[in-house]
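Student: Quick heads-up: structures coming right below.
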Structure I
Amino acid sequence: MSTPPQPDTVCSIRSTTDPKDGTAACLMEWGPIEALVKPSAVLTTARDLAAAAAFAETDVALLSVLRDELQLDDSTLGFMMRDIRARRPIPPAPSVLRVHAVAGANTGLPYVHISRGSMKGELSPDEAREMAVQWTEAAVAAQIDVRLRYVLGEWGHLTAGDIDRLFTLLQGVQR
């Protein structure tokens, strides 16, 4: 039986608004790290997570074929993988997390390494894809929430406090 992850090992994201100007934002929390980030950066991170999952799985398959079919040694394989990874396109937009595809040298399994500041994590490709979906949902929700807050404010039947309480209740249901 596995133990559940401790709160400081889980990198989470949720929709919110920027308290300075009321624009759409997402709150990333991971151990001692807390960051208010733009939905566009959250979407970029989701894209990076999904891409790293695919890259990690492809790298493991490629290494297996090169080892088994071409009988290449580990030194040659290491050189080839570094060269292949260096030729992959670098994402143009900033990401909230550092995301890297890894082909486990000892295990032969694909991994996705994530990090930010002092925090580091390792995900399976499926976990990385699941995280990408959660991050996409948070970014989209943040953009929708801002529009909904605006419409509710313009409606004239709710105070700013009423709207904040409504969103607090909605966020509680989301968890």
Structure II
Amino acid sequence: MEREWLFAAALEDARERHKAVYELIRFTDQQAMALLNLYCTLGVASASGAAASLGRDAIIPLPVGSALGVAALFFILGAGCCFRVLASATINLPGREAGFWTWANSYPTLGLSEILAAYLDGVADREAMNNGVNATGAKWLGRARLFGLIAPFTSLCIAIGTWYAA
């Protein structure tokens, strides 16, 4: 009886940690969706500007169009990374399904230690899977952000280089 508080604390701690990793996955997905919207908008605008620099009666000077074309390329690459973050993945929701609790209740000889051990073993496997999904999503989101940061600087270098070459 005196260790029941420990079992309750362990269950609550495991559940909260699992929930936190799940929330990190959701937050990463939301950030990727926001970046995807931004990159699609900027990519289409940049590609349109690059197209306006082509042809005999170009509306935009070629150096500017070249810079916009490079920016469009980086925004497309960033959007691709966002799509990778948003790709379907198997995740585990916090908590245990009803079958586990039915199993735990159907054996009255099971003590709290056995139920806690079974619960924590299941949570460990499920949490490891979610940690992998979270790490992969964070890696691809970092790449998407990097492409968004590189786009304006590379475009500026291309514009300056093309301007001086012309």
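Please treat every number below as a calculation from the coordinates, not as lab data. This one's a predicted model, so the numbers in the text were calculated from it and none came from an experiment. Cβ atoms are built from the backbone, for glycine too; each structure is taken alone.
Student: To test your reading of the models, identify which of I, II gives -30000 for helix-only ellipticity at 222 nm (-39500 (n - 2.57) for each DSSP H run of 4 or more, over all residues; to 500) when calculated.
Tutor: Only structure II yields this read-out.
Student: Check the numbers for distance in nm of label points 7 Å out along Cα→Cβ at positions 64 and 128 across I, II and tell me which is largest.
Tutor: Greatest value across I, II: structure II.
Student: I would also like to ask the following. Looking at structures I, II, which one was distance in nm of label points 7 Å out along Cα→Cβ at positions 96 and 152 calculated from, given that it came out as 5.2?
Tutor: Numbers: I: 2.1; II: 5.2.
Answer by label: II.
Student: When you work out mean count of other Cβ atoms within 10 Å over residues 32-39 for each of the structures I, II, which one comes out largest?
Tutor: Structure II gives the largest value of mean count of other Cβ atoms within 10 Å over residues 32-39 among I, II.
Student: Check the numbers for mean count of other Cβ atoms within 10 Å over residues 24-31 across I, II and tell me which is largest.
Tutor: Once mean count of other Cβ atoms within 10 Å over residues 24-31 is worked out for each structure, I has the highest.
Student: While we're looking at this one, here's another question. With Rg and Dmax of the Cα atoms in Å, for residues 72-111 alone derived from the coordinates and found to be 12.6, 37, which of I, II does the value describe?
Tutor: Numbers: I: 12.6, 37; II: 21.4, 65.
Of the structures listed, the value fits I.
Student: A value of 16.8 was derived for mean count of other Cβ atoms within 10 Å over residues 40-47; which structure in I, II was it taken from? Before the final figure, lay out each step's value.
Tutor: Details: I: 21.9; II: 16.8.
Of the structures listed, the value fits II.
Student: One of I, II was used to compute relative contact order in percent (Cα under 8 Å, 6 or more apart), and the answer was 27. Which one was it?
Tutor: The value was obtained from structure I.
Student: Output the label of whichever structure in I, II has the greatest value of Kirkwood radius over Cα pairs in Å.
Tutor: II
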